[in-house]
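Trainee: Multiple structures follow.
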Structure I
Amino acid sequence: MRTLRTLIGAAAGLLLLAAPACADDRPGAVYDPQADAGAEIDAALEAAESRGAPALLVFGANWCHDSRGLAAHLSEDRALAAFMAETYEIVFVDIGERDRNLDQLARFGVEAVYGTPTPVIVGADAAIVEVQSVHAWRTAYDAGPADLAAYFARHSGAGAAPVTAEASADLTAIAQGWPSYQSALQALDGLPEARRADARAYLDGMAVSMARLSLGRVARDMNTSAADSADLDALGADPGVDIGEAVADRLADYEIDLIARWREQRD
């Protein structure tokens with residue numbers, strides 16, 4: 001099973017990300033199309049239950065820049081990698097061109113893939129922990145270690161994040177204020193009622209994903225570490241400097257017809 005493992009010695013902890021069976025040697029290319037996804041997920045859930053820990057199931061693909069980016073972030077930042085290995089049982093599941101192992105996603109009530117990666121946190125009781133945010137990571141390549149640490153610490157129940165954020169922004173509020181999102185919401189009324197919920201899930205996930213991309217790029221430009229203020233607040237952590245205005249301004253630069261994007265993907 002392709003998981004994160006930590007070997008802690010007397011001098012230092014060494015994190016190993018087991019190599020996938022596929023030949024792709026790019027950083028984060030850990031999504032093996034030949035793997036028995038069901039068996040690997042079952043093993044991760046069993047291991048998680050045995051130690052009272054959550055499991056993290058990352059559904060993605062090696063062709064996806066952001067799927068590889070998320071996997072690479074979880075292994076390359078030393079503090080984050082150690083935290084993740086000690087806190088979660090992690091398995092990376094290949095979904096091809098969103099046409100493989102979707103039955104495994106459906107096991108946890110996720111009936112559609114709106115982008116990759118789609119990370120699913122499953123509690124020790126085998127119930128999905130956070131449904132609303134599984135579609136909000138399609139720009140994971142641009143997410144910084146502090147953002148990732150705060151999110152995964154918040155939803156693990158493990159307590160404090162291992163990476164301190166020097167700045168923060170409320171990603172949900174910024175996403176909801178994005179002009180492209182507001183325009184798409186107005187267009188929802190023109191859709192058949194049976195399709196509105198599906199479209200809304202896509203819009204919400206895409207908007208937060210783009211807010212996350214903007215946060216990561218603003219933080220990089222400012223040479224600072226940043227996270228979602230909602231995650232930091234839930235952890236009782238210091239939110240640092242509020243850079244929400246700069247993030248919102250960056251997000252406003254992206255003009256996307258979200259309804260057209262949703263139709264292209266779903267139709």
Structure II
Amino acid sequence: MPLKRIERPDLGLVWYEFDRPGLRNGLLTRLGGTSQGPFAGLNLGSTVGDSLAAVASNHARVFAAFGLRRSDVVSPHQVHGRRVAAVSADDGGTVIAETDALITAQPGLALLLRFADCTPVLLYDPVRHVAGLAHAGWRGVVAGVVPEAVHALTTQFGTAPADLWAGIGPTIGHDHYAVGADVVDAVRATLPPHSSVASRVGEEWHLDLPEAVSAQLRMVGVTTIERSGFCTACRTEEWYSHRAEGGNTGRFGVVAVLG
């Protein structure tokens with residue numbers, strides 16, 4: 001099903017959402033916001049060199065768009081690892097240290113993560129009414145953050161993986177993601193033999209990051225997987241791309257809130 005494009009002219013924001021009853025979600029673009037220069041637009045990253053005042057203003061716009069207070073939102077400090085944190089209302093307004101996935105059973109608590117090529121992975125169990133949001137670049141794939149998030153939902157909340165829906169947000173596409181053979185080998189080592197996640201393009205290896213994430217989801221029993229189909233490097237007018245913009249860019253946000 002095509003994603004819905006949402007525009008808020010009053011705030012200058014544009015985002016996309018998966019049609020998933022029970023889970024409010026937003027794949028925020030870089031459009032709108034107050035950041036300038038290479039961060040132009042709705043940069044939500046506070047560690048990339050942007051003005052902290054602009055980042056704070058951008059967050060305020062996001063909160064207004066989703067009807068949230070700062071105390072309704074929890075974020076992690078993302079480090080390309082595998083740590084998953086289960087969060088509740090008590091965690092609202094905080095940043096969870098060294099974490100790359102959040103899970104919750106708390107309606108109204110917004111999970112907010114930031115991206116610029118790595119894969120956003122939304123998880124929703126409509127039976128247990130619990131949700132998760134993970135950040136998976138190639139290092140996160142190798143570390144196993146996505147299977148770990150599914151495992152955490154299972155152990156913390158009793159989720160059956162077969163009940164899960166997974167949504168893959170905007171991420172760098174295969175054509176733009178040249179990597180070394182060592183990266184390809186490390187990713188392949190986490191997947192079943194002969195998984196089709198990389199190919200040679202001329203003298204380079206190119207990694208299919210969304211397919212690697214999808215393969216890991218399937219390995220742990222998740223079969224309902226929906227992809228946004230957006231390549232961050234192809235569409236820098238809408239998304240920040242660390243690779244396409246030479247590492248000097250912002251971070252767009254993804255929001256997930258249990259209804």
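Just so you know, all these numbers are worked out from the coordinates, no wet-lab data involved. Just so you know, these numbers come straight off a predicted model, no measurement behind them. Cβ atoms are built from the backbone, for glycine too; each structure is taken alone.
Trainee: Which of I, II yields -14000 for helix-only ellipticity at 222 nm (-39500 (n - 2.57) for each DSSP H run of 4 or more, over all residues; to 500), as computed? Mind dumping the intermediate values first?
Mentor: Numbers: I: -14000; II: -6000.
Considering all the candidates, the number was obtained from I.
Trainee: If you work out mean projected area of the Cα convex hull in nm² for I, II, which one comes out largest?
Mentor: I
Trainee: In addition: Out of I, II, which one gives 18 for relative contact order in percent (Cα under 8 Å, 6 or more apart) as computed from the coordinates?
Mentor: Label of the originating structure: I.
Trainee: Once distance in nm of label points 7 Å out along Cα→Cβ at positions 101 and 229 is calculated for all of I, II, which comes out largest?
Mentor: I
Trainee: Distance in nm of label points 7 Å out along Cα→Cβ at positions 69 and 165 computed as 2.9: which structure among I, II?
Mentor: Here the read-out was taken from II.
Trainee: Comparing Cα Rg over 2.2 N^0.38 Å, for residues 29-140 alone across structures I, II, which is largest?
Mentor: II
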